[in-house]
Structure 1
């Protein structure tokens, strides 16, 4: 009953508001409501691109401008939407949410998740986790990531015996990042299929206007993940290892305090889920982009040094995270537009990454683009993605190894997009491997084949 009340007061009410705006032709609402529109939402984003800094969205101001999004994300005048989720709701809905109480398990948008808090709490959590995701730490883990990629590609080749199609998402794009983050955090790799299932089930928790059935599924998956992490952290207290979660269990901050159980569970679940969810999408999106751009694929064959830039261009053109939101903390002005305390602002990261004021010919996929790294796919400001270096490294290693091993890799029918709004990627991407690259003396080549 409490779950039903929470759904009705949030997602249910929001679905009604989004539907009303979509019927009026609001392009933002059409993207939120219609899965068919989300197959290719970019033309709808362009309808929001006017000379004004903000456009009217489904239920808040929306910006698709790169400079506006960057300013808001870096400004102290804005905070995350977490915390009191009742702000801005009608009195009846606020009362209903108070009666229902909070969700028993912790979601990615619920405090004390790093996505749902501002400084000083956010500063404290991030400081205690950031060492594991430093550039030095990621560089150290690159060799192991390359080994994991080769092992998974061996398995992929066995699955595709006789030229049979294989699902690249299920058999490679998902398994590589979940294996990497499991090993980094000390989570049992043998459970990776279960973690992927929990992750898929919980990922709509970032969206708005969920159906009742999706809401129930999200609640169930979050509860199971929450329960597992609580038990795992208890085991680490008794027998800590040298992984990140063990370090968090025993770590003390500068003032000598450690993380509470709620803080540990929220941080562990967020870091673990974020450590593979978006990277799965990056690998799938990047593969599809190269399928559709044989000229760009040839450039990578001719000049493998372009791979790091190609990954940033993939992040720009097909942002794994499509949008984010901020709430105005105090009266302020952005590009001449006055904003009042408590107002909600939505930032179209994917649209900002195709801003013609920043990116020439912005809808074209170009692995040689000199400013590809100027994208905001990882957000900006204090909430800039903690795992950005890890995601870039994994994307480069995974895609480069895939196309090196299988130079004839191609699609085997249409891929199926995920149904989520915030996260954009493939649920399924059937491929045929073709003939693997040959290597002299029976050894696998480390050069991109021609």
Structure 2
């Protein structure tokens, strides 16, 4: 004995929405029994990497599930997968959600095309018996050269194939969020007309305007995939479209935006040597790089960024430390171009270099430090790479940027080149470089770097 859900007409739908309950169903066939009003709505989420999400994400699926939970609407996400895409190493199967405590079933896969799904929609419908299909596909097709009109036509094929299995299905087709990619606006503009020709009282179809108000820099971590803000915006647009079909309330506005960036710090250990130390770490899920912060606590120094772009997992040797001083270090995880909002760090570790045996005679007087020479630069959109000739007697170099008439705290490097990332979007940046040996700091060399397009 089977039971199926059908979506009501406009007047009954409005009554269900006003009550905040999921829609009731009507019977199909003499032997069918209508499900109880408390039956859950089965939702099949089909998509590519934006829907699947990657290690260290909540995902917009989580945000949509929370929306239904908060509204008291009973839903069941269905599908053959429950995983994330693992960023380290690259591949499927990750379960490192920020919060895994939700209905994680889905039918999304990293890199999936609208025209070439990994599992036919008819098979998904037959296997998982959804009441509504939510699909967000197409951007990968466009990136590999398919015409927007052809991708929009896939919508008709998806609906027809699914209806061949269950004629009473409802559908939501979400816009591609990456409207800065070639062809995406054309695809999104074509969706309403296609959907209007497909919808029917028994099988309604709606469009989720997920690209509306979606920002490349603010809502993604790599110019393609949603960060926490992007997840909230996508889930809200999908919730609004489902509301049009009589499923749950619309998203509450204004939207409450969560902090972006990884939510967990690395595990970090340290060891000390003669005037040196070594840091070793294992990054948490979601981190693609690390920021190294440090300070000389013996001198009461404030925390400062010492290095950017460190690998998510690795080790680093630190030299030119003063024996007997206590140095403190911590790592801050970064995902793409999103540093974490809020205090998300590894545990703090100490490095106390070991004093060497006494020398039989005092060392010769150090050579006076001079300003670095032959300072060169290469610039990108938000980065600058600086290089200079070694300064005799220098053990490290101090690089600072001019901001509002003052020099920043800056970064230290033992080499004669450095790449500075995540710079503010300005016409140019001014830097100064000074040679350092112990507590001695040499005269400065300054350079003005004009911002360019591209990357360093």
Name the one structure among 1, 2 that distance in nm of label points 7 Å out along Cα→Cβ at positions 364 and 412 of 2.6 was derived from. 2
Work out which structure the value 0.10 belongs to, where FRET efficiency 1/(1 + (r/R0)^6) of positions 348 and 428 (r between Cβ atoms, R0 = 25 Å, to 0.05) was derived from one of 1, 2. 2
Value 151 of volume of the Cα convex hull per residue in Å³ was derived from the coordinates of, among 1, 2, structure 1
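Can you say which of 1, 2 returns -14500 when helix-only ellipticity at 222 nm (-39500 (n - 2.57) for each DSSP H run of 4 or more, over all residues; to 500) is computed?
Clearly, the read-out refers to 1.
For which of the structures 1, 2 does the calculation of relative contact order in percent (Cα under 8 Å, 6 or more apart) return 11?
2
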Have a look at 1, 2 and say which one yields 1.3 for distance in nm of label points 7 Å out along Cα→Cβ at positions 172 and 404, as calculated. 1
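Here mean count of other Cβ atoms within 10 Å over residues 68-75 has been calculated and equals 20.2, so which of 1, 2 was it run on?
This figure was derived from 1.
Values in this text are rule-based calculations from the coordinates and carry no lab data. Everything numeric in this text was worked out from a predicted model, so none of it was measured. Cβ atoms are built from the backbone, for glycine too; each structure is taken alone.
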